[in-house]
Structure 1
Amino acid sequence: MNGRRLKAAWHMKALYLMLLPGLLWFVVYRYLPMYGAVLAFKDYDLAAGIMGSPWADPWYKHFQFFFKSPYFSQLLVNTLLISLYKLVFGMLPPIAMAIALNECRIMWYKRWIQTLSYMPHFFSWVIIYGISLAMLSESSGVLNRLILQLTGETIPFLTSNDWFRSVLVGTDIWQNIGWGAIIYLAAMSSIDPTLYEASKVDGAGRLRQIWHITLPGIRNVIVLLLILRLGHMLDAGFEQVYVMYNIQVYQVADIIDTWVYRTGLEQLSFGLATAVGLFKSLIGMFLVLGSNHLAKRWGGGGIW
């Protein structure tokens, strides 16, 4: 049996060589850094290094500090709410965009819209914040000038607790709608075209074809992406929040990652930062396992 496997592997050596760079990337950047997780249980000393640093007393010292922090409940609520809003409001727009592009029969128009829609994905959050500031600034923003002319008042989009989360979700959707649509378009291209032809013979219109053929055809991809996003529920988008938030919206915008950056990394408390990262990873793992189990139980396709 082993000889047959080795022979089969030798015949597919080109494929294994193509797989090697990806495996090396995961080993170097994903698995080897797991060694540093031991810092969650140590009082890290820069001079002594990871192995030479003394163990924390008690071993759960950094976890205890985080859980007993007066900001813990606020940080957890903000992180979960922002992630949930992005999940709920960010799943449908890429699907709708992909369906619209798939139904478009004017190819040059389809290419232009697709290019323009996924272009923001390559913008950094600094650039997106600059665009948001130009549009939403209370003093000079284009949108606020229009609102001022219509109502005589302005809206503090970037400094109001009532509006800031909406700005975060809106800019996140704008950045990722086109890129997400590419994945669904790829899934739609694998649907058997004879299904559409048969539905036309039966008298089905465009909407019925979308509902009964297109959406069921990409259901597994939707479930897969949903499970992957659930695994990142405690990652509310550090770069976006850190670039866009300010002291006036800390109450609704300060998330676990930004607090860890200020309290852990800026104050060189690497043990605390590692402990919080380990806590987030464990929660993400349980969310992925649970959502994958539920997806398979309800008849959908899971990750494994």
Structure 2
Amino acid sequence: MTNNPLITGIGEALYDLLPVGPVLGGAPLNAVFQAHQIGLHLGGKAVMVSRIGQDELGKSLFKKIKEHGMNHTFIQQDPNADTGTVSITLNGTEPEYEITKNVAWDKLEWNESLSDLANRCNAVCFGTLGQRAEPAKSTIQKFIQTATKANRLFDVNLRQNYFSKDTLDTCFQLSSIVKMNEEELPIVSKILGLTNDKSPILQIIDHYNLDLFVLTQGKLGTRIYTNAMIVEGMPVQFIPEENADSVGAGDACSAAILHGTTRNWPLQKTANLANQLGAYVASRSGATPNLPPEILSEWQT
């Protein structure tokens, strides 16, 4: 338990190309961006490990990270590759993705500063998309293998065809917490060949010796599973602004899970914060809106 956790995200840092224009994106970046905002109120820091280009989008991303007071030491810059982008179209409020190939975050390299960070951090989140190519795949997996003292949250985040049984199996083995949404659960269950005679979530928890399994259910909120109990976050709603979308809602949930688990909060409190932040982000446009101080101040006691 720590009241000033160091939370790390590793993988894709990019721009989501939304109908309203480009906004910061990438699941681990979204999560640590929100974890940083939580830390400003509750204590703690959040850092991102990724790689960007030296193009205009890369310069803009680097600038925005610094403007928000986040440590940018672990953002590598690539002279030969573009900053990652994802074209997003909305089916109602639900996002559909087209992800640019062969970009800077695919070329994330291991170095001694990452080894030091992995040994110091209290929590880390990562997903499948960041591992679609080498050397990023090896770098991410080495980081997680090194971060033995940290809560290790694997946010499955299935995108296009950028995942495989081997990658899922390896990441489950490296994790202490697994998070996915209700659409991903049957896909993962089929890939892993889980049987039908027991809850797939309990099978995953038991087989991979997980501390927690987090299931996000859109408007129905967050459930946290252990091998002995299920906790549901209290429902909450916010009035949506114009052009609201659900992009980043699950990543705000990840930020809450990382803070709650490193602080050793009761699971109910952690699930409630996950619901509140996820619902707020879903009521706004873009993945990383500023979180209102009045929301975060509720969690200082």
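All of the numbers you see were taken from the coordinates with simple rules; none came from a lab. Nothing here was measured: the structure is a model prediction, and the numbers come from that model. Cβ atoms are built from the backbone, for glycine too; each structure is taken alone.
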Revision key, fill the gap. Structures 1, 2 compared on mean count of other Cβ atoms within 10 Å over residues 107-114: the greatest is 2
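Of the structures 1, 2, report the one carrying the highest value of mean count of other Cβ atoms within 10 Å over residues 27-34.
Details: 1: 9.6; 2: 30.2.
With respect to mean count of other Cβ atoms within 10 Å over residues 27-34, the highest-scoring structure among 1, 2 is 2.
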Exercise for review: Using distance in nm of label points 7 Å out along Cα→Cβ at positions 195 and 211 as the calculated read-out, with 1.6 as its value, let me know the right label among 1, 2.
Suggested key: 1
Exercise for review: Work out mean projected area of the Cα convex hull in nm² for each of structures 1, 2, then name the structure with the largest result.
Suggested key: 1
Exercise for review: For distance in nm of label points 7 Å out along Cα→Cβ at positions 35 and 147, the calculated result is 5.2, so let me know which of 1, 2 that is.
Suggested key: 1
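Assuming -11000 is helix-only ellipticity at 222 nm (-39500 (n - 2.57) for each DSSP H run of 4 or more, over all residues; to 500) as calculated from a single structure, say which of 1, 2 it is.
2
For structures 1, 2, which has the highest computed value of relative contact order in percent (Cα under 8 Å, 6 or more apart)? Don't skip to the end; give the middle numbers.
Values: 1: 25; 2: 19.
Structure 1 gives the largest value of relative contact order in percent (Cα under 8 Å, 6 or more apart) among 1, 2.
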